[in-house]
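Multiple structures are listed underneath, in structure tokens.
Here, each number is a calculation from the coordinates, and none is a lab measurement. What you see is a predicted model, and the numbers here were worked out from it, not measured in a lab. Cβ atoms are built from the backbone, for glycine too; each structure is taken alone.
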Structure I
Amino acid sequence: MSELVFDTVSVRYGSRRRALTAVHGASLTLPSGQVVGLVGESGSGKSTLARAAVGLAPLTAGRILLDGADARRPRGRHRPVQMVFQDPYASLDPRMSVGASVAEALPRGTKGPERRAEVARLLEQVDLDPGRAALLPSQLSGGQRQRVAVARALAGRPRVVIADEITSALDVSVQGTVLNLVRDVQRRLDLTMLFISHDLAVVRYVSDHIAVMHLGRIVEAGPTDEVLTDPRHPYTRELLAAVPRRGRTGQDDGTPAVPDTLAATEPADPHHPPPGCPYHPRCPAGPLVLAGRDACRTEDPAEDAATRPHRAACHFAAPTAPARPQPPRP
């Protein structure tokens, strides 16, 4: 078991006026042997943070530590942090057989019969018939290709696995099967995992902890049930309010309705985020709605987030949020 720590990580692309800060001072801990779900709307920086952990995105500032050591430093062919990507077809070489793709990730020195036996074992571990090892990715379904991608990640004998939107490209009928597989493998191997999704119901199903990301920042984090039943950041509450629920006809859960002026406001430009709290121009509890909250315009709430419940990056983090139903299980 291993603990992965993102310590004030920033990822910045470009320079000067055209620069884009995709991740801004993100701090997050993945406890050993547990699953942390990372949620947020498209463009919030979730995938960039994941890619930084495996060395596919540059670090502008901060550190990523695995049990206190640099997680990005090469250790020969051994990669203790492995990633499963969103599109399984794009992440597998279409010219290589399933078995060859999995075998390529095995540790150096695994040869001959031992290599073939290990590939068969890994395919069985993800509920795939080892007889399919000779097939090409194009000869498999989307769900089967994603299982191969999981087997390939496990072939590297990782201590941490990052799953980036691994069900979003799959049919709904297949998503539940893949989620059950991921949860079963994680528990059986006692892996530490970062599970990225925009679907709160999926994250609730697989995660022990949850972190919410907005405009490159972690704005709230804590145990899954606590965050989803008692959210402290307005952005988290807005994400929950957007979850469809049976019989729902509007704002019937105690959450104030979003004023029309805010609903029509465009999201902040990530190239030029507003000063203070980046969420304040769209915040239903911010200075455009409530008096006496001018601090949101000028002061960054992330600086003292550690002193608030769920490390909420909000000057006026709700002490108690209205009770609301949790997202349905998938």
Structure II
Amino acid sequence: MTLNNLKKILLWVLVLIFVLIVWIKFPLIFKEWVFKLLVKPPFTPEAFTSLGPIGDIFGALTALLTSLTLIIVIYTAYLQRQANIHARDAMAEQLRQAGKAAKNQLEQAKEATKEQLEQARESTTQQLDLAQSTHRAQLKETIYSNFINTYNSLINYKLAKYNSIQIFIDGRVWHSEEIFKEIALYFLGQRRIFDLKLSRSEIGALYNKTLDNIAGADKGLNEINSYFLLYQSIYDLINNSEISEEENVFFRKTTSNTMSNHEQLTLLWAATYFEDCHELVKNTGIFSQFYPDELIPFLVTFFEKSCFSHPDTLSKWDQYLNNQKPT
């Protein structure tokens, strides 16, 4: 309800109060008016009879006042209705504003919740990635540690096997390096091998005969061949382990560096004939020593390039093949 409407209602209340007062005082006013202005003594019946039309006039006036009162009541009801309409509209507007505010708050809450969920999801993802990364690092470290331990165990076992290779000749014990040196020097002295005058089987027969000549036919040196097969286990471990290519090359080179030049020459001779030894040297670069030019035709004929790792040997290998191509 506005201030103007309130003033109007107060005005009508005052008017009604005034009318009520006049209505209560009306008999006295009427008496004074009749007996002082309309009827003067002497009070005869004819004088009172002349007052009948005046009474009728006041009856009409009563009806008029009643009508005015009804109109005022109707108008007051109208004003009240308008006030109720305004109040209802104001309440509806307040409800709309409240609904709009609630909707905005709900949208803000949804956005905040969505952002919190997104942050929580991102945080969880980061934690999961970190946990997975840490797990992979720990697993890789464990695998690498197991590889190192196994590799060292095999190298130590190979060394123990190497030191166990010995024979008793002419009253003294020949140890492994002396035996490999004797075999290697005899091998390097066989020009017919390097001139490609012997077949693979003939080279193998000569190798077995050499071992018999050194140790004696009744003793033999067959443990040398079983010793060489340990390298197969070492290279299988390196190739099957989850290590980088650089680490793979490093451990293959480290393995070949544990061999002396005479041991490598003995393995080179044995691998020419024995299939197991021939297979184990492939893709290993195990022959890391430098070989003179006269050995290159023999190497190219009986071996693959992947068996060698010395850069000069590989360079001479390529030069030899290029020279063999027809011009």
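Brief remarks follow.
- Comparison of I, II - label where relative contact order in percent (Cα under 8 Å, 6 or more apart) is highest: I
- Structure from which 14.5 was derived, mean count of other Cβ atoms within 10 Å over residues 16-23, options I, II: I
- Among candidates I, II, the computation of volume of the Cα convex hull per residue in Å³, for residues 200-311 alone that gave 121 used structure I.
- At a computed -26500 (helix-only ellipticity at 222 nm (-39500 (n - 2.57) for each DSSP H run of 4 or more, over all residues; to 500)), which of I, II: II
- For percent of Cα pairs over 30 Å apart, the highest value in the series I, II is held by structure II.
- Entry that produces 3.8 once distance in nm of label points 7 Å out along Cα→Cβ at positions 152 and 240 is calculated, selected from I, II: I
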